[in-house]
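Undergrad: In structure tokens below, several structures.
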Structure I
Amino acid sequence: MAREKATGAIVALKVIFKKQVEKHGVLPQLREEIEIQTRLRHPGVLRMFGYFHDEKRVYLVLELAPGGELFKRLQSVGTFDEPTTAKWIAQLSAALKVVHEHHVIHRDIKPENLLLDGDDNLKIADFGWSTVAKNKRQTFCGTLDYLAPEMLDGYEQRVYDKRVDTWALGVLTYECLVGTPPFEVPDSVEETHARITSGVVDFPDEPQLSTDAKDLIVKLLQREPSKRLALGDVLQHPFLAAHAAQL
């Protein structure tokens, strides 16, 4: 947390060590993150006000999200109820729709990269794996539990587009309601990989999910990208509509 001297505005500083950037060869990602997040304007996207640097570090000046990571909140409570989940999925869907309209694919939607403001509204925060995409992509990135089948070996073509974010939205909906990602097999990357590429979603007996919640998850977690629910349709889905009063 920091205060801007001239205005007194409270902001967050993301501090990045130049040695680490050089060591891991991620300067292109850093430049792209700054470029993307500076120009995107939406309530559901964490605002970047600018950046500066000294000999050792780069500082990104960001909107403060005092609610912290969605990941830590989920860890502390185990699962979220359906109205809360619906609110956040609606906010994330609306933000992603705008991100995609700017030809940007996030590629790493997961609870660790989603922050909450002081009113518990969701913000997309980390654009370190994002890319400006006029065409389909073939690079590998992201977190295994949230990777779409087309991003993994064993799929017919390792080519993907913005619909990988739609898949991640389905994984997030499931994890918020159930407490674990839908395809995770603890301690086995190979089995998790196989479950993702199969695209078969199993629901536990507890917690018991509503029919609408299951329907939304299944429609987002379609193995074939063209069959996944479009973000505009997600916002009209009965699961979100049922809780519209609380959004």
Structure II
Amino acid sequence: MSQSITTRSLLGKNVVVIGGSKGMGRAIVAAAHAQGAQVLAVARQQEPLAKLADTFPGVQVLRLDATEESAPAKVFETLSPDVLIVSAGATPHPAPLGEQSWEQFSRNWNSDVKMSLFFSQAALNIPLPSGATIILISSGAAVGGSPLSGGYSGAKRTQMFISHYAQQEADRRKLDLRFLALVPRGMIPTTDLGKVAVSAYASSQGISANEFIRRMGAAVQTPEEIASAVLEVASNPRSREGNVFWISGQGIEALP
């Protein structure tokens, strides 16, 4: 990540990470905890949450299905966030379009989009405290497409729309809330999602996973790089115009 990105401290802030037990979400939890934030990690599986709590003493954990309509209220009752980060999502079914069932194709709509909608609505309707920041983690596939991932690209694009619509609604209601969508520009091969994507695209090109990653070059990103950018934006959410931002090795930039 570019050295132009500097992170202000989240000391004393309440940070909630939906999907905080593994991959990118876990890296965000670790980075926020290191800055002195009060962190709540939310996920479905108990074992990764327990390991997270053991590794980072003081981090709270909550096991629930974030796609349930009642989930936001339960989360906000546990810890009212100054910063809410929705990084959870389903791993898409890797197959060409002609081989996807509707259930497989719509997997990310019923997960990523659903929880983004519910948590954004709750942030507006409860509402969250004045000055709160809500960050939805999208994907570069929302811009460039991902033909072996079914409805994944469209779902991640819709997260960008949700962020924009939610900000318009917050402004209309005169709520001091900031809604953002962050878009990692490259692939993150070390996450569960990244491993599936690398395997699928490497196989389609008749090369090994390692060769596929090598050919990606600078497009490869790490969870820690994404976490650094997320915390930079969370610490100073009004430092940039717009609601949707690329995260790349060159730093953070507005997405036209």
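Derivation of every value follows stated rules applied to the coordinates shown; laboratory data play no part. Source: prediction; values computed, not measured. Cβ atoms are built from the backbone, for glycine too; each structure is taken alone.
Undergrad: Quick check on the output: 18.2, 56 is Rg and Dmax of the Cα atoms in Å, derived from one of I, II. Which one produced it?
TA: Label of the originating structure: I.
Undergrad: Starting from the value 4.0: which structure in I, II was distance in nm of label points 7 Å out along Cα→Cβ at positions 56 and 176 calculated from?
TA: It must be structure I, since only it matches.
Undergrad: Among I, II, considering only relative contact order in percent (Cα under 8 Å, 6 or more apart), which has the greatest calculated value?
TA: Top value of relative contact order in percent (Cα under 8 Å, 6 or more apart) goes to structure II.
Undergrad: Please state which of the structures I, II yields 3, 15, 22, 19, 13, 11, 10, 5, 1, 0 when P(r) over Cα pairs in 5 Å bins from 0, in percent, for residues 120-199 alone is computed from it.
TA: Only structure II yields this read-out.
Undergrad: Of the structures labelled I, II, one was used to calculate distance in nm of label points 7 Å out along Cα→Cβ at positions 32 and 88, giving 1.3. Name it.
TA: Working through the options, I get structure II.
Undergrad: To test your reading of the models, identify which of I, II gives 6.3 for mean projected area of the Cα convex hull in nm², for residues 152-231 alone when calculated.
TA: II
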